[in-house]
Structure P
Amino acid sequence: MYQIVLIRHGESEWNQKGLFTGWTDVDLSEKGVEEAHEAGKYLQKKGFYFDFSYSSLLKRAIKTLNVVLEETNSLWAPITRDWRMNERHYGNLQGLNKIEMAKKFGEEQVLVWRRSYDIRPPKIDDKNKFNQKGDPRYKGIKVPATESLKDVVARVIPFWEEEVKPNLKKGKKIIIAASGNSLRALVKYLDNLSEEEVLNLNIPTAIPLVYEFDKNLKPINHYYLASPKKLKEAVEKVKNQGKKK
């Protein structure tokens, strides 16, 4: 049996503040660091270790991965960082408060921006200080000005097929640390979810999601490493972002 672990980064400083983050390179909050350590310790307790790992180019995912690798005594594992596992680019919404946007434009509009499959937020302005134009880590990459989840799926599938599957086939014990929407895109592909089904998919922060595959690398099982109570609370927290209080 082949196995892989997916983990969304711990709570970021902007998650904590309720801001649209996207490609903005914000750090983990104190709670996010604690979540990463907790996830790593739980994985170690369950006997997991890793000999190959992936993350996006965003430090919240990189730091989460580093913590988990340390806790599972896997810091020696090679790391591949790939922009294709970056969070969805939220365009000109990056840096704006979700609740304030809900009050201004309505919860339904914010839900469309956050959860629609093929609708892109407004393109980021060249003068927006959260623009990634000129960022050296993206040299040679056409940085998007905005993305829908459909756009993220289009970049995540080649990443999986070209980068991950060959190592999975070799029997490597793999972990991928990334963001909510890049992982939603990957889960959509792995589970062959419809556009409607993926809209209701909420991936909580720093709770390991384990996938098991048959000899043909077809998913046969997946589960979160958390109690039903903890998982429900974490999913509800993600689901309720952007709702007026």
Structure Q
Amino acid sequence: MTALRATASVPLVEAVGLSRDFPMGNGVVHALRGIDLVVPRGQLVAVVGRSGSGKTTLLNLVGGLDRPTAGSVRLDGEELAHLPESALVQLRRRRVGFVFQAFGLLPILSAAENVEVPMRLLRTDPVERSERVRQLLDLVGLGERMGHRPHELSGGEQQRVALARALANRPELLVADEPTGHLDSQTGRTIMRLIQSLVRHEGVTAIVATHDPVLMDLADRIVELSDGQVMGDHAPSH
């Protein structure tokens, strides 16, 4: 087997016995309870469940924003819990793109400048940076609004900029936590269709937390969480 084929056979994300506990007063909250999850490359996975089911905790562990209490999580075969914080920072900058429901755009920067931020952190060549910004904003349908600041954009447009920013450094994994939570249902569906399109166009794998059943049919797969455990893992019913 060639090295390329060996790499391709490794799941992009693999969690085994993944648990996360948080101290709360005199007790402990068991946010995740021994989750097993395998995500092959190129999938769009919807993680669903009620508030408090563990969706955000799972995404934070998979994206290297937090460390598990027990169990392991691997990205392309690399165990994240064993990495020093400096290595996790580089992993998050280079290999994982994050999208949150609050957009998180810098208000004093234009759409183009916001998309450019991750590439500046990696000191990407300015010419390559500018070309990538144009490419991504065209891809999300905002090529003509590159110079607009966040307050001049609608909520849906701001989330498109956030998506473009998340993809700036060509990550392998896109992690989106309730990316439509602050949007109306129609705009939310548009954003989910855009994520679906970007997974195909950019060749990334996406894990999206959502509580909106209307959006689930756009995923390749639905993982249902309840009380920190996987209660279901299946393809959407079309």
Structure R
Amino acid sequence: MIKRVDVRYLKDPREYKLKDPIFIEGLPGIGHVGKLVADHLVRELNAEKVVEIYSHHFPPQVMVLEDGTIRMPRNEVYAWKSNSVSPDLLILVGDFQSISNEGHFELVNAYIEIAKSFGVKRIYTLGGYGVGRLVEEPYVVGASNLKDLVEEMKRYGVRFEPGEPGGGIIGAAGLLLGLSKLENIEAVCLMGVTSGYMVDPKSAKAVLIVLSKILNLKISFEALEERAKEMEKIIAQIKEMQELAVQQWRSDEDLRYFR
């Protein structure tokens, strides 16, 4: 039976022989920015799944697979053993965040315990920062639980703007910063600026570029670039429809003048 938060290690963490791994969180959120980045890293690095997380706090449903079979919703942690150039990584990906406030705290506590079991000393959370308008050139804004990290991230082009993001950072991306501070784990949130209206691979690429520089990762951006091109076509169609709607409205207004 599944517990409220059911963490299942596939092997003892010590067997992976990771050295001071960096923990990266990329769960579904605004623009799916964090999820796109984390999923891309797992694929490009051919990372190994090491933990499965099931929970009562996920939506009450099953996931239907392409072959017609089903599986329970879950989040997963993947491990990547690097060379000497980049740090070892743990990457949290998955289907859902919690559907309740209480669940957010319980799940994030579990993520931190997983990180601690692997000896993690730094966490990067990834997400989108919705601004309510189309963004032509996405950039990355940040927040941290340590002042020194703010200055470090600025050197990679991360923006820290007073009062932003307004309203704080909701969900795992924010709670991991706060709760990890209580555990003396340093953490940074990297957020790609996005409209918030749709999945945004262009914003995800902006975050991935910054993250890859920080971690000295040599990976391809091709898959994200292709998705970004597809999304740009959709946005262009939306803009065209908006312009046609405005033209129609103006035409209707002109006709009313003659009535």
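Taken together, the values in this text are just the output of simple stated rules run on the coordinates, not laboratory data. A quick note: this is a predicted structure, and the numbers were derived from the prediction, not measured. Cβ atoms are built from the backbone, for glycine too; each structure is taken alone.
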- Query: Just checking, which of P, Q, R has the largest value of mean count of other Cβ atoms within 10 Å over residues 178-185?
  - Reply: P
- With distance in nm of label points 7 Å out along Cα→Cβ at positions 10 and 226 computed for every candidate in P, Q, R, 2.4 is reproduced by structure R
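Given a computed value of 14.5 for mean count of other Cβ atoms within 10 Å over residues 82-89, which structure among P, Q, R does it belong to?
Working: P: 24.0; Q: 11.8; R: 14.5.
Here the read-out was taken from R.
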